[in-house]
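Where a number appears in this text, it was derived from the coordinates with a stated rule and is not lab data. Just so you know, these numbers come straight off a predicted model, no measurement behind them. Cβ atoms are built from the backbone, for glycine too; each structure is taken alone.
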Structure 1
Amino acid sequence: MAENTSTFTGAAADGTALTAVYLTQPDANVAIGLVFASDLPHIVHWGRPLAKPDTLLAAYDALKPQRVSGALDDTAWPSILPTQAESWIGEQRVVLRRAGVELFPKFTVTNIETGGVLEATLDAVSGESYTDVAGHARATGPARVPGVIVTARDEEQGVEVEWHLELLPGGLVRQKATVTNLFGADAGAPLEIGKIELGFPLPESAGEILTTTGHHLRERSPQRQPLTVGRFEKPQLAGRPDFDASLLLTAGVPGFGFEHGDAYSVHVGWSGNSVLSAERLPYTTGVIGGGELLFGGEVTLAGPGEGQNSYDTPWLFGSYGDGLNEIAARFHSYVRSLHPRLFSHGRPVILNTWEAVYFDHNFDTLKALADRAADSGVERFVVDDGWFGSRRDDTSGLGDWQIAQDVWPDGPKSLKALADYVHGKGLEFGLWFEPEMVNPDSDMFRNHPDWVLKPTAGRLPMQGRTQQVVDLTNPDAYDYIYGAMDKLVSELGIDYIKWDHNKLVTEEVSPLTGRPAAHAQTLAVYRIFTDLKAAHPGLEIESCSSGGGRIDLGILEVADRVWASDCVDPVERADIQRYTSLLVPPEMIGEHVGASPAHSTHRATSQEMRMATAFFGHMGIEWNLLKEPQEDIDKLSEWTAEFKKHREWFAVDTVVHSDAADPAVRVDGCVMPNKAAAIYRFMQLTTSQTYPAAPVRLPGLDPDKVYEVSPLDVSLDLIKQDITNGQSPLGWWNPEGVKMTGRALETYGIRPPSLHPAQAVLFKVVEI
C-alpha cells in the first residue's frame, strides 16, 4: 500500500460489496475518501483527515438516499461522473455519440489500482537537486502521491473510462478521465466526444457560490449568489479563458471569506474552451465541477489500431479550505512545484517598454531608457510591440516575424546592437511576440491565406484588433512560427518572451481538416512553448492575453509568468491582483509601476501607491522614465531595492488576505512558512465610514508568538510622502514599532495610519 493510502472492504446493509479508498496528506491537513460498489465511485469525504478512516465504509449506508415517490428506483446520488443510468437527470455531464446518435452509458468498474501506481510530475525539469530560499533540499522530477486509478466499461456501447484521482502534497486534489473507443469500424461508427464534465460533491452546508467576472481592464471582479436548486455555469467559448473567466468556482458556507468558512473550489486546467459549474437537484445535494467544451466533430475516436483511439480530459482541480487563503495556498504549492527554478531565487525586476514608447521605436530612445532602467534597479529589459515587419501600428505586419529594417537597420543601431547593449549592462533582454495571430495586411497572410482558422473557405471570422488566428494545427504554419521565433531567440540572445494573444478565438475551424480545432490549437500552443524552452534552456515566457485573458493551470504548466491586466491603475489592481492570487502565486503575477495619470483610466495616483501595489507581485515598471524627474527615479530605486531585500522569501511565502469589514480598505500580506516574519500592505482605496480607519487584523501569524510590528523603511515618513491626513503621530509608526502577540494581531488588530484615498503603506511583522 502506498504511503498515505488505505483501502478497506466490506458490505452495505443490503449486502452490496463495498471498497473504500482513503487518501490523505497529513502535512496539508486534508484527506479525501471514496466508496465503490459496482459503479463509478462516490466521494464521501473531502476535508480534514479522519481519526478512523475505516469508518468510510459506513458512509455508503449513511449517505445513500432512499427511494421516494415520483422518482426512479434509485434516487440520484452523484458519482464523479453522473449519468442517467445512475438516475442523474440534471445537465448532461457525459455526452457521447455514434453517427450522431446519443449514447447513454452505464459504467461498471472492472479494476481499481492504488499503491504506488501514480506518478505526478511535480517539477518541470527532472533529475536535478536544488535548495530553496528556506534552506530546504528539493529534488526535481516525478513524485509519488496518494491516488487511485479506476477502469470502468460499458461493453454494450463500446466505451471505456479510465479515471485518475491524485491528492498532491499541498493538499490539492485533481482528477481526469481517459475515454477509449472499444469498437472497431466493423462493429460501429467512430465515437464522438461531446463533453466529459467531472465533479465533486458538496455538503449541504455549501449554500453560497463565489465566482469572478469582468472585462478588459477590469478582470476578476468577485460576485456571489446562493446555490439554489438548478445549475449555475461559467462557460468559456473564446478559445481561451476570457476576461470574464472565473479562475475558481467556489461553493461554501454562506458568508465564507478569505480567513474563515469551509469552502470548496474547482478549476479546469485548460487554456481552451471550458466550463465550470455548480448544480443541485431537488433529489440530491450539490455537485461542482467542470471540463472541456467541444464542438461537434472536434474529437472523434477511431477503433483500436485505426487512429486516435482515446481522449484525455483536462485535469479538474479541487481545493478545500477553511477560507480562501487556505484554498489559494494549495494552488500556490502546486504551481510552485512546476517551476522549481523560479522559486529557488528572487524574480528579476522588469521594465517593459509598451506604455513608455508604444510603437515609437528607435535605438537611441530605448538605449537611454535601458540606462535609466538600470539606474533604477531594473534587471530585465523587455522591448514590446513594433519591432518587426510593417508594424508601425496595430493594423498591419503581425505574422511577419522579421526585424523591421526601417526601424532597426543592420549595424550599430540594430535590434541586435540594443540587445547586446542591454546584456552588457548586466540586464536580461526580452522581446514581445504574438505568435498565434496575424494581420490580414501582412506578407504571411497574403502568401498563406490557408494558414488561418476560418469557418468556410470563403469567409473569415469576425476580426478583433484587425487580427485573425493562425492555424497552429497546420504543420507548415507551426514550423514557420516556431522557426522564426527560434531564430530570433538564438540571434538576439533573448532571455524572455512576452507572449501576447489579443483576439477572441471564434469559428475556429482548421482549413486543413475542415473540423473545429480549438482542442488541437490549445495543444499546439502548449507544444510551441515547450519546444522553445527545450531548445533554449533558461528561456522564460510570459502569458499575456490582452492582459489577463488567458490564466489557467494549463498555461501555467508551460509559462513562467502571467500579465494580470493591461490596467496598471493601482486602485483597479487592488482586487485584480487579490482575486488573481486565488490561483496564481504572486511571484508569477506581473505587477508594474505605471505613470500617473494611468494610461488606461486617467486616474491620478501617488508614486507610493503605485509602487506599494507592484511590490506584492513580480515587480516591474511600465513607465517612460526618461520623462520623470530625478527625484522620482531615486524614489523608484529605493523601492526596487526594498523589493529585492524580500523577494526571495516572497517566492515561498504564504499569501494572506484579510476580511476587513470596511469595503474601503484592503489588507494583504506575505507570511514566511515558519511564521517568523511577514510583510503586510494596507490600502485605503476610498474614504471609510470611520475616521480614522478602524484597526485591521493581520491573518496568518502564530497566535502564541510575540512580534514586533513596524513600518518598512520606504513607508516610514508619511509626512514627506504626503499621503496622510492624520494630525497627530501614530504611536507605533516609528522604527521601533510595537510588540504584540500573533493572537492579538489576528483578533483585535492594529490601527493603520490615517491615509488619503488611493494610498498604501507597507509594514513588517517580525518574531522576537
Structure 2
Amino acid sequence: MTQPLTPPSVPAPAAAPAALDQQVQAARAALKQYYGYDSFRPQQEAIIRSVLGGHDTLVLMPTGGGKSVCFQVPALVLPGLCVVVSPLIALMQDQVEALRANGIAAEAMNSAHSSSAQDGIALLARTGRLKLLYVSPEKLLSPGFLDFLGRLNVSLFAIDEAHCISSWGHDFRPEYTQLNVLKERFAAVPVIALTATADGVTRRDIIRQLGLQQPQVFVASFDRPNISLTVQPGTDRVKRVLDFLRERPDEPGIVYCLSRKQTEALAEKLAAQGYRAAAYHAGLGPQVRAHVQRQFLQDDLQIICATIAFGMGIDKGNVRWVVHYNLPKNIEGYYQEIGRGGRDGAPAAALLLYSYADVISLEGMLSEAPPATAQLNRAKLERMRQYAEAAHCRRKILLHYFGETREHDCGNCDVCRNPPTLFDGTELAQKALSGAARLRERVSLPVLIDVLRGLRNANVLAVGGEQIKTWGAGRDLSYLDWYSYLHQLLNAGLLHIAYDEGYALRIDEAGRQVLRGERRVELARFQPAEKADRTRRERGVRAAKTAAPADAPAVLFELLKRVRKQLADAAGVPPYVVFSDVTLHELAATQPTTRMAMLAVSGVGPVKFEKWGEPFINAILDYVRDGGHAVVPDAEGLADLGYLPPNATVPAPPKRPRLNKEESKRATWELHQQGKTLDEVMNARELARSTVLGQLGELYAEGYAVRMAELLPRETYRRIKDVLDRHGVEYPAADITMALGGPDEVAGEHIYLSKHVYRRVLKQQAGE
C-alpha cells in the first residue's frame, strides 16, 4: 500500500532520531531478507542513514563495492517509488532481473519496451505495486514523463554512473547535463548520485550540475586488494594473453582492446585455441551485442574481447580477470574496467599490456577533440602512461589519483613482487618541491622542469622562474630524468595536478613533510621504458594465480557451480544472481545440510533459499553421503557444461622464427619496397608502430630509398631541422619538443625520424 501523496513542492519533515533509527533497523532486516547478508559493507549503513534522513547524497564507491544496495535498500524501506536513472538499457535490465530474482518489485521503462508494455508498467507505478523504476535520461526528459512522476509518490531519485554528467569525467554524456531538472521540479525528494570513478574536479561538477543541496559526500576506499595488478610489455600480445589464460583455463574474463578490428581478430585467435570467446563493440548490431552479453552473463561464453563499449554497470560477480590489450586513455577508465573483475570479493587478476606505440595512437585520437578537451585528455593520458611505467607500488598510484593515501606497499602488484633498485631521493624531491612552493604552486610540470634545469625560455620568464633560489638547482639532470622523478613524486602522493587550474602542481601534506625534513623519499633510478621492459621480462613477472580457497573442496565447488548453472538457465537469469562464487565457496567449505545452516551462509537469505536452496542442500547431502566421491565430475560432464576437463591444456600457437635485428629490418624494408603503407607493414610484421618507424628511420639514414614524405611532413622536418642546426643532432628530443612549443606542436615520432634524415644529410655533406 502506498502512503498519501506528498506534493513535491512541500518538503517532507525530517525523520526524528528515533524514527530514523527504526528505519535503519528496517534496512538491516531488508538486507538479510532480500540479499542474504547479515551486515552492511563499510559505509553502506551511513549512506543509507543519510538517504533515509532526507539528505542529498553523493557516493563514490569502487566497482563491486555495493553501490546499488545504497539506494535499493532505502527504496524498500521508504513509502513510495524510487526512480533510478541509468545510462544503458542492458544495465537496467540486468539490475531489474536481479531485483526480481530477490523478490523485489522492479521494472525498467525504456525504448526497448512497446507502448503497451510501458502502459502496463505505468499502471503498476500508479497503483503502488513497484518499489524501483529504472529509466534512461532520455526517457526521464521525454514529454510528459516528469508530469507523470509528479502524480506519483516518489521517495527517492538515484542517479547511477553519475560521472557521465561531467565533461571532466571519462565517459561524458550530454543528456546527463539536463538532470538538474529533478531538483527544480522535486525539491523535497532526496537525490543520491553514485559513481565508481570521479576525481576531485568531477565530484564538484556532479554536485553543481545536479543542483544537490548541501549533500553529504561519502568517499569509500578505492582499494580493491583482491585484484592483482600486473603490467607487461606490449610485444607478442597474443602470446602473452594465451600464456595468461593457460593459468586460468575455466575462469571468465574480459579483454579490452583499442579498436573494433582488434576485438574481432583476437576473439577469432582465442576461439581457434579452444576458448569460448566472442567480440563485442559498438559496430555490431544491437541484437548481436545483447546476445553476446547474455551469453557471457550466463557463463556460456568464457571470454569477451571488447572495446570500452562493453562493461558500464555489468554486474557479473565471477569475472576472475581483466586484460587490457592496449594502454587505456586515462586512469578513471582503467580503474573502472579492472573493477569489473572480482566484484564478489574473491581473487581476480588485472593484466595491462603496454607499449609506447599505444601512447602515439591514443594521442592521435585525442587530438581530434576541441583544444581545451584535448589538452586535458593528454594530461590524463600522461598519468596513465606513468602508471604503466611506474617503479613504485601500482596500487598506491591508483589510490593517490583518487585522493586516497596508502602508507605501505600492497604486495599484490608486479612492482611489489619485483621491486626496482631505489636510492635516497630526498634531496632531489626537496629541490622539486621547493621550486613548486617558490612559484606559489601555479606552474605545470614541464615549466617546473625547465626552471630546475636553469632554462630561460618564454615559459620560465613568464612565471619569474629565473628569479627564484632553486632556478638551475637540477641542471645536472636531463629532462627525462626530472620527468621520471617528478612523476614518482606524483605517484607517491607528494604532489597532485590541479587539472581545472591550469594543470598546476600542488603540494600535498606528505610533500610538505619532505620540505620540512620530516620525511625521506626513495626514488627509482630512471631507465628508458624499453630497458625497463627487458628487465621485467628477464625477471619473469607473472600475474598471481586466482585459485579457489584451499579449504573449499574443489570437487564440491564444481558440483555446486553445475547446480547453479542449471537453476540459472531454468530461471533465465545469470548464474551470479542465484549465488556468487564467494557464497558457493562457503557452501563447499561448510557443507550445510539444513535450512538454518544454509541461512547462516553469507549471501543466502530467506527469499533466495525458498527459491533455490533445496537443490544445493540435496547436492551437498549426496556429496556427504557418498564420502565425497560420487559426484566427481568427469571430463565429459564438464565439457557438456562448457568447462574444459581439469587436465586439459590449450595447445601453444606455432612459434614464428625469431629474426635478428638486421633480418627484421630487411623484412620491414621488403614490405615497404612493395608499396605497403605503415599500417600494412605493422600488421604484416606484427610489430608496434614505434618499432617499424625506428627501422625505417635507420634504413633511411643508411641510404635506403624510404618514402619519408609519407612518414614525416616536410614543414615539420623544416622546423625540427632549424633546432638541430642550432644545437646539433644529439640535442635531446624533450628539449626539441619544448623549443617548438611543447608536445601539442610536434610529435615524438617526427623528432625521431627527423634526426635520421638529418644524419643522412650530414653523411652526404661529409662525402660518405
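At-a-glance table
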{"read-out": "Structure with the greatest value (metric distance in nm of label points 7 Å out along Cα→Cβ at positions 306 and 354, set 1, 2)", "value": "1"}
{"read-out": "Of the structures 1, 2, the one that -5500 was derived from, the read-out being helix-only ellipticity at 222 nm (-39500 (n - 2.57) for each DSSP H run of 4 or more, over all residues; to 500)", "value": "1"}
{"read-out": "Top of 1, 2 by mean count of other Cβ atoms within 10 Å over residues 66-73, largest first", "value": "2"}
{"read-out": "Among 1, 2, structure where distance in nm of label points 7 Å out along Cα→Cβ at positions 666 and 754 as derived comes to 2.5", "value": "1"}
{"read-out": "Source structure (of 1, 2) for Rg and Dmax of the Cα atoms in Å, for residues 362-673 alone, computed value 20.3, 61", "value": "1"}
{"read-out": "When FRET efficiency 1/(1 + (r/R0)^6) of positions 234 and 410 (r between Cβ atoms, R0 = 25 Å, to 0.05) is computed for each of 1, 2, the largest belongs to", "value": "2"}
{"read-out": "log10 I(q)/I(0) by the Debye sum over Cα atoms at q = 0.06, 0.10, 0.11 Å⁻¹ from the coordinates reads -0.39, -1.07, -1.27; which among 1, 2", "value": "1"}
